[in-house]
Structure P
Amino acid sequence: MLRRPIEAAGRAGRNLLIIAILGAAVFAQGCTPKPAARAPCPAGAVCLQIGNNSEPISLDPHKTTGTWEHRILLDNLIGLTQVAADASAIPGMAERWTTSPDGLVWTFYLRDAVWSDGVPVTADDFVFSFRRILMPSTASEYASLLYLIKGAQPIADGKAAPETLGVRAVSPKIVEITLSHPAPYLPQLATHQTMMPVPKHVVEKWGDAWSKPEHFVSNGPYRITAWRLGDYVKAVKNPRFFEADKVCVDQVYYYPTTDAVSAERRVKRGELDFNTDIQSNRIAFLKKEMPGYVRTHTYLGVSYLAFNTHVPAFKDKRVRQALNMAIDRDFITGKLLRGGQSPAYTFIPPGVAGYVPPAKPGWASWTLEQRQAEARRLLAAAGYGPKNPLKVEIKHRNSADPSLVMPAIQADWKAVGVDATLQQNESQIAYAAYRSRDFQVADAAWIADFNDPISFLYLMMSSTGAQNYGDYKSAAFDALVAKSDSEPDASKRAQYLAQAEATMLNDSTVAPTFFYVNKNLVSPKVTGFVDNLVDWHPTRFMCVKGKGPAVTAQPFARGPAPPHS
């Protein structure tokens, strides 16, 4: 693993670190085998080839957590709501919805739609799906996202029957959801994979094998027809989709592209139409090399380190705080990444709707030298020093930005006397280790599932489970989040959430490092690709220049029974 050539945190040492990292990246790229040429497209058809970061672990929405998996599911399954090209929530399987005056009971009215095998989509599919994701036998790592539904958590904990869930089919075309607390963001949440339906009749026949391509049945604009591990997932246009006549692209290929530089070459050669990541420090170069291809935008995402509180050293808050303050975030964002990222001293990114940021930690305004001195003092107070150095392992993803950033953090910690080693893993393997607590320090990232502060803070709740990687538990934090859930006044709710975030930050359960920008490399021939805060880009709204018009979703038309917002 790369280490800083100079012990002190001087700028000369940092320049050498940059050279070493970039040199290693060039070497790695030289060892990458040349990818296959562009997949053939049937005569008269419109095809898109998408670089999709990583290999899916599953095509079942109840068993996935990655953005790369969600990108595929977004094209093939539609929930009660769906996203427009700009990622705003619009009607999906539900044409309209209403809420009770107290905001607890939501009634969704389904449109006439069928699965790709011709079987009608009904309210029973949604009832079945919401029960299934919560059942312990499903082992969904995202189940906690639905704990806002009445009765959800006892089912997930194995303490109640699935039939007790607050979701019922009033009729084949009416779904009623009862919440445990008001959630005005429910239409946004309903676009997420956790609330996508699975075909009850297919799952009952094939069990978990329903999501294999030979059995896969969709209700969206596409249906998955092939999955070649390590190569691609293929989806074709679903002729039974309720707006199939407005879908331009006939076939979509999703390729795992963990090597961002290799992927950019494929885009340049025309083998890929776009790639869903760019190595940050190459953005300026690519803007000159490939004019019109680089797309960057504000992103509701944070990169952070999680400390495993089961590790003896990390039970001590002083150790966590020392490692947190020793990181030079300005160097990481300004010198290494250089892609528009900003240093993160809080957990929730700016731009989240209804967000009131808490005050940054006092040490955030200190110089690096001051922070390092205090980090050494805290470590010494915890029993660590030159004669007893703290030894830790950082487990990190092999994607572009972590591979640049982790050696810098390793060097920052070495400057305060910490012996840190790096272990690199493919992204899905790394996250599997985090969820099973097989790590000491985890390099992780979180992208908003919906545009609300709770999409970030719920990660740290005691009840969250697998995705609370460090197993942070704080009664004070949980109580503040609970108060925000039952607070109807938006400004008071925001204050409770800010207090909850401040509590979590004071405990240094995680070390936020930087806030993301989304980075896509998109061929100018692709139309209908709209930059947005969550970086969701449904293929159904895209086309190719000269092949047909780009299709955009119509604004939501309020009917006689409008949705509550």
Structure Q
Amino acid sequence: MAVNEDLRTPIVSVMGHVDHGKTTLLDRIRGSTVAEGEAGAITQHIGATEVPIDVIVDKCGNPALRDKFMVPGLLFIDTPGHHAFTSLRSRGGALADLAIVIVDINEGFMPQTIESLQILKRFKTPFIVVANKIDRIHGWEPQKNAPFMVSYNKQSERVKSELDRKFYEVVGELYNAGFNSERYDRVTDFQRNIGIVPISAMTGEGIPDILMVLLGLAQRFLEGNLHYDANGPGVGTVLEVKEEKGLGTTIDVILYDGTLKKGDTVIVGSLGKPIQTKVRALLKPRPLTEIKAEEKFKQVAEVTAAVGVKISAPNLEGALAGAPVRVVSLETIDAITAEVKSEIADVQIDTDSVGVTIKADTIGSLEALVNELKKEEIPIRKAHVGDVSNRDIVEVSAIEDPFYKVLIGFNVKVLSDAKGKIQDSDITLFRNDVIYRLIDDYKDWVKEQKELAEKEMSDTIVKPGRFQIMPNCTFRQSKPAVVGVKIIGGMVRTNVDVTTVDGTVVGKVKGIQSRGENISEARVGMEVAIAIEGATVGRQIKEEDFLFVNVPERHAKTLENEIYDSLTADELETLDAFLEIKRKGNPFWGK
């Protein structure tokens, strides 16, 4: 049988910061044609919305465009956030062919905007930026569902100027993120410049422009990647694992190649051994026209890529978001099972003998987190998909290094059996739904802990100090000797031993006074009176002598090896001079 090749629908992922309008945009693409009496033309899939080419051409208001494009339409992935993008993978790359990064033109870039751009850069995915909420610009006159330029030309000069100002702030932020960009109608080469489409998801202004630019990108850059075998075995990715009333555990899948039929045997990736199961039912959402139907889904006999579909089958409890789904035959079952197992195993290896433990909600998220941690040279001991469990707490509790006694969780929950355990443990837990925020939080915490440890060490350690007895400043000759001194390096505290320049210990500092007040320490530049017990002026010490604080050997080792970088310039100079004295007779002293 000859292979029947055709172009599948390009898959478009919508990304961006929460509240910047992702859902409103998709609702506008989905719903505006329904309002025009075209219900059913736009097909709702599991986790996705399919917009056929005829609808797009109609919305753009130019029937002649129909013959210009070869792709059958666009399939928008409508899972919230960038979760969908990181979980949907195709043969190790991103499954989405194109992406929209939506940003509120009035608020500018937010953490998830930047994270979305980093993901797209890593996967080299063509994308456009949608600058939403132009209707919020003061004085804007909405032109419902109009192309952007039609609407823009009807605005006052003041409003145009304000929009242009905000628009070029977005251009500047994209430049800072490493991208050249311009308004979509001024871009001649979409490979060198990112097109920005100003829109209002609320009024529909600019929506035709988005669809046109996406179709143009698909036509120009993707045609070679969109060929698929409609008669071949289905290949897809798990979007979500869900419990459905009356169905048990189901998986929402984006099928991106071939055909999937009721009764097919499929291999699904899981944390353990890949799941082999038989498709009991294929389910799609009921069309909007059938909204009154009691059942949420209708059964279909088969589906062909690209499509979102819910699979009902036995034993799906261990299925993993982001894992592959493959239709198999008796001949291919062993080879494909091994392939699926290998793909999951790639992101669950113990990467280092020591390091942090990380958990993420999907394989794609885990890969993204691993990638960013490695860039920061943060070692990873274990990387797994799933919520934080009791077992994780037990394993991490056994780690001795306090900087690695941590759990870093992206978009995960703490399971009930682990909640009490983590509160009673000395583990530090970091959780966030923005990857670089997680990493910044961990790095800030490490820095803070190191500073605290250094301060604690610094408070208990004998610091270097050097001082000179001033002439005509002997206030008491002995028991204890009280002399006026000038601190010329480091610091002098009470209860430290003092030594001469030849290394002889001559007594202990019993008190320090400044202007008649008792103080616990004197720092460089200060002139103070010091009581030295055990020394007699004229015997062990005399006026104009230079004396050092006698730093114990183990303290000297800590100062030189652990907190050297935190010492001031005069402390370093004093320590070096003191070590030179001590190492004259023993070169290994304090090492």
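Just so you know, all these numbers are worked out from the coordinates, no wet-lab data involved. Remember, it's a predicted structure, so these values are computed and weren't measured experimentally. Cβ atoms are built from the backbone, for glycine too; each structure is taken alone.
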Which structure, out of P, Q, was semi-axes √(5λ) of the Cα gyration tensor in Å calculated from, if the result is 68, 31, 19?
-> Q
Taking 8.6 as the value of distance in nm of label points 7 Å out along Cα→Cβ at positions 68 and 468 derived from one of the structures shown (P, Q), identify that structure.
-> Q
For the read-out relative contact order in percent (Cα under 8 Å, 6 or more apart), a value of 10 was computed from one structure; give its label from P, Q.
-> Q
Using distance in nm of label points 7 Å out along Cα→Cβ at positions 284 and 308, single out the structure from P, Q with the greatest value.
-> P
